[in-house]
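No lab work stands behind these numbers, since they all come straight from the coordinates. Since the model is a prediction, treat every value here as computed from it, not as a measurement. Cβ atoms are built from the backbone, for glycine too; each structure is taken alone.
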Structure 1
Amino acid sequence: MTDEKLKYFFSIYKEMAAQLEIWQKSAGYKGETDMPVELQIMAKRLDIMNICLKTLNKGELFLFTSHVINHNTWDETSKQIEEKWGNWNSRSERTLKRIQRGALLKMVDLINKAGADKIFE
């Protein structure tokens with residue numbers, strides 16, 4: 001698992017979650033065995049991604065969610081951080097990118113150590 005691959009999956013996180021929910025609501029979902037294989041894989045990926053997000057601290061989670069998952073620009077993300085934590089907590093774009101990369105690498109390391117990287121192939 002690479003950080004770029006995981007970042008890609010988080011960039012389509014909302015779309016994957018919506019597809020899974022739509023299928024569950026529209027197909028008379030009876031459990032995982034009733035689910036097509038590609039949706040089973042998607043569900044496992046989402047579960048792993050949710051576990052990874054739980055390992056981030058509040059600041060990392062807010063930044064990562066705002067920029068990668070919600071697709072906000074760095075300016076929008078920076079403004080949201082200032083609104084949430086005040087002006088004295090504002091950061092340069094370079095610092096925000098470094099924090100995001102650190103969070104991403106933390107999650108990649110967790111996935112690789114658990115041997116769960118194969119589900120993202």
Structure 2
Amino acid sequence: MLMLDEIRIRQIMLNLLGNAVKFTEKGFVCISARFEKETEKFGTLMIEVEDTGIGIPIYDQEMIFEAFRQQSGQNTRKYGGTGLGLSISKKLAEKMNGKIMLQVNPKKVQYSGLKLKK
């Protein structure tokens with residue numbers, strides 16, 4: 001049985017999905033989840049959000065997890081926001097012994113995910 005904080009996971013996923021939807025004008029947003037069992041009582045929960053949104057330049061990828069920070073340039077004015085969602089999500093994930101991940105591939109598909117070990 002996997003026991004996690006449902007409220008916190010929901011908050012993280014709403015932030016990740018909200019960003020994916022907000023920054024994807026064309027294409028798709030997809031969510032997937034899987035559990036990788038490691039022992040009888042422990043394993044890793046992986047929830048991924050995949051989108052074809054505007055992407056995040058390499059130079060912005062680390063700082064977007066800082067409070068009140070947003071992607072550089074005109075996108076800040078166009079899309080708005082407080083710059084707190086990813087920062088809060090990262091801290092919540094870390095409190096649950098997990099992490100938030102970000103990966104951008106050359107086909108302009110972005111993956112963000114939540115990885116929790118229990």
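Computing relative contact order in percent (Cα under 8 Å, 6 or more apart) across structures 1, 2 gives 30 for structure 2. Out of 1, 2, which has the highest value for distance in nm of label points 7 Å out along Cα→Cβ at positions 62 and 94? By distance in nm of label points 7 Å out along Cα→Cβ at positions 62 and 94, the leading structure of 1, 2 is 1. Each of the structures 1, 2 was assessed by mean projected area of the Cα convex hull in nm²; the largest value belongs to 1. Taking helix-only ellipticity at 222 nm (-39500 (n - 2.57) for each DSSP H run of 4 or more, over all residues; to 500) from the coordinates of each of 1, 2, which one would give -8500? It must be structure 2, since only it matches.
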